[in-house]
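Got some structures for you, see below.
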Structure I
Amino acid sequence: MTENQVTEHKTMNTIAHAAFRRDLARFDAALAVFPAGSRQRADQLGRAWDFYEGELHHHHSYEEQYFWPAL
């Protein structure tokens, strides 16, 4: 999806996917200006990534358990 494309959010699933894409863009932006040698910033981004990864895993587990079988 390009910047110019807009997703019409009709379901919680499309909202969640948009949030995951938004957060990945934020990680990309944060890494682009990462201060070399900053242990503090590395730790902050590490914690944020761990949270993101957990939420993504939870979301996909839910999809596999409930969404795809119903589809």
Structure II
Amino acid sequence: MREMQTDRPDVTETPYTVDAGHIQFETDLFKLEKETGDISNGKTYYLNQGNIKIGLFISTSVQFGFKVML
């Protein structure tokens, strides 16, 4: 098996695949993003924002991203 490469949701987007038949699941259980601008400021809360990467073949995997905004 190859060494696992982290791929945190919307933090690090890597081109690496996972081994065939394996699953990599990474999540931010809770995340707060603050936006500041000239006119207004905003906050966005995320609950369980994550990635699931499934290895299909030796150099092919499929990745699903999801997030729940509050």
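A short reminder: the numbers here are calculations on the coordinates, not readings from a lab. Fair warning: this is a prediction, and the values are worked out from it, not measured in the lab. Cβ atoms are built from the backbone, for glycine too; each structure is taken alone.
Which of I, II yields -22000 for helix-only ellipticity at 222 nm (-39500 (n - 2.57) for each DSSP H run of 4 or more, over all residues; to 500), as computed? Don't skip to the end; give the middle numbers.
Numbers: I: -22000; II: 0.
It was calculated from structure I.
Consider the structures I, II: one of them gives 13.5 for Kirkwood radius over Cα pairs in Å as calculated from the coordinates. Say which.
Of the options listed, only II reproduces it.
Quick one: distance in nm of label points 7 Å out along Cα→Cβ at positions 24 and 48 came out at 2.2 when computed from one of I, II, so which one is it?
Clearly, the read-out refers to II.
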